[in-house]
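Have a look at these structures, which come just after this line.
Derivation of every value follows stated rules applied to the coordinates shown; laboratory data play no part. Values in this document were obtained by computation on a predicted structure and should not be read as measured data. Cβ atoms are built from the backbone, for glycine too; each structure is taken alone.
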Structure P
Amino acid sequence: MRPGRGRRGSGIPELTEALNKSGVEFLIADLDTALTFVDVADSSGIAEVRQRRYRSALRAYNSVVRLLRRVRPDAEQQGRIDLKLAAIRERLNAVRGQY
């Protein structure tokens, strides 16, 4: 018999929670990557590199905003996400027109 079959408590809620946690952590990692892209863009003396990195940061930002609707971060995670989103938005707004 396969695990979870014919028994009570199939583990579905635990699996769902683990998937949610992984999804949230992935989004946080994606935001960290976006912040790194902005850092690289800010420090680059090459216009093409700056533009490419700013666009990459914007793409990551937009992806997180879109995918955030599919997960349920806890209060601490939501706070981290909100701070990172705000930092990326502020930094990209400051260089609008350069990407």
Structure Q
Amino acid sequence: MGEEAITLQTTTGYESKITEPTDKRAWLLLFVGESVNDIFDTIPDNGTDSEFHQCEQRADESIDSYCTRLRETAASCQFHDVNKEIKTQIITMGNSQKLRIIALS
């Protein structure tokens, strides 16, 4: 038995059927708003690529190189806001305490 499609219809009458689970999740997160997205981001294994969340900055790696590596890893993820995810990852897994303080202030 196949997955049920979700039908989206715009105010102009355009209709689209969404069948892929990742697309369904993306549309749901788009419609529910930022506060629910923030909660969703705290749930372990919420369908995002765990490889991205395990990326730590290496001791000899510059922040530019780390950011590039994160962006390359994020390319295969289904993030709603890639820049927000990268910033969060740099804050939580980066080596710079100074950068962490600046980002959180």
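Taking percent of Cα pairs over 18 Å apart as the criterion, which structure among P, Q has the greatest value?
Largest value of percent of Cα pairs over 18 Å apart: Q.
Of the structures labelled P, Q, one was used to calculate semi-axes √(5λ) of the Cα gyration tensor in Å, for residues 17-64 alone, giving 27, 9, 5. Name it.
Comparing all candidates, it corresponds to P.
Out of P, Q, which one gives -26000 for helix-only ellipticity at 222 nm (-39500 (n - 2.57) for each DSSP H run of 4 or more, over all residues; to 500) as computed from the coordinates?
It was calculated from structure P.
Rank structures P, Q by relative contact order in percent (Cα under 8 Å, 6 or more apart) and report only the one at the top, that is, the highest.
For this comparison of relative contact order in percent (Cα under 8 Å, 6 or more apart), the top structure is P.
When you work out FRET efficiency 1/(1 + (r/R0)^6) of positions 41 and 81 (r between Cβ atoms, R0 = 25 Å, to 0.05) for each of the structures P, Q, which one comes out largest? Write out the running numbers ahead of the final one.
On the way: P: 0.70; Q: 1.00.
Once FRET efficiency 1/(1 + (r/R0)^6) of positions 41 and 81 (r between Cβ atoms, R0 = 25 Å, to 0.05) is worked out for each structure, Q has the highest.
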